[in-house]
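Below: a set of structures, written as structure tokens.
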Structure P
Amino acid sequence: MRKHSRHRGVTLVELVVAITIVAIAVTTILGAFAAVATRSADAMMQQQAIAIAESYLSEILQRWVVDPNGTPPNTGRASWDLVDQYNGLVDAGARDQFGNPIASLSSYTVSVSTSQSSALGSVPAAAARRVDITVSYPPSASVILSGYRTSY
């Protein structure tokens, strides 16, 4: 008596179908990872732009609205002591409070606008300033942060 042994295995068609399914799944997963990685870099750039804007705003809001000692000569940002002296400032690349460039933040552009504010409650308009900081970063996004300074 002869026993028939049956070979068990995978046919060529089954192997091709399995490889195709695995390739489609891997492609889908890698595409999702790429999309998440792109969006996470954008969030990091936005958070850095917000931190730069907060730094500039903090520096400016520490200055006087009306100088009690008279306005000193304008010898650069390190000597500015009035909020209005920052009006129109544009830094291509973020800088520290002394005006020195920060190399790792060279892709950010900071612009400052100050204006006389309307009356804020009991504070008259002449004694209040609105400060707007705009930080632009690649590819074409920007963050605007605003604050108020009064002479009180």
Structure Q
Amino acid sequence: MTRDKDAVRGDYRHFLTIPTRWMDNDVYGHVNNVVYYSYFDTVVNEYLVREAGLDIEHASVVAVVVETQCRYHRELAFPDVVEAGLRIAKLGRSSARYEIGIFKALEDAVCATGHFVHLYVDRQAMTPVPIPGDVRAVLAKLAV
């Protein structure tokens, strides 16, 4: 695995284009740090909804975030367009560790890198359960 700041587009298996918004900028004129976490959440859940058919409202098994981290390498600012890269670094019995690279559109230098861990739980009991087979198969496509 590459060092975070040395990550390049080819290190990721899935991409989602996300436009920045005027409100994403902070008083320093760049995208605020908390917005990067929304990019992480968006690329992960977009993939799960589109590829695994995640039913956010009715699924008996849901994924809850148990850990996140972000490292910032280069600034983004409105009206930049973000391309969020996604890969699976670890696919466990009941959890998945996603790694995300945030790039400015059409540029290869990474702006931010981070990870996001989902724990799959029974919606009612909120206890860990194995990742459903159909979800596991879709996540395995992104494994590195």
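Bear in mind these aren't lab numbers, they're just calculated from the coordinates by the rules spelled out. Because the structure is a prediction, the values reported are computed rather than measured. Cβ atoms are built from the backbone, for glycine too; each structure is taken alone.
Tabulated results
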{"item": "Structures P, Q, by relative contact order in percent (Cα under 8 Å, 6 or more apart): label with the highest value", "result": "Q"}
{"item": "Structure from which -12500 was derived, helix-only ellipticity at 222 nm (-39500 (n - 2.57) for each DSSP H run of 4 or more, over all residues; to 500), options P, Q", "result": "P"}
{"item": "Winner on FRET efficiency 1/(1 + (r/R0)^6) of positions 18 and 74 (r between Cβ atoms, R0 = 41 Å, to 0.05) once structures P, Q are ranked, highest first", "result": "Q"}
{"item": "If Cα extents along the principal axes in Å is computed and equals 44, 31, 23, the structure in P, Q", "result": "Q"}
{"item": "At a computed 3.9 (distance in nm of label points 7 Å out along Cα→Cβ at positions 10 and 42), which of P, Q", "result": "P"}
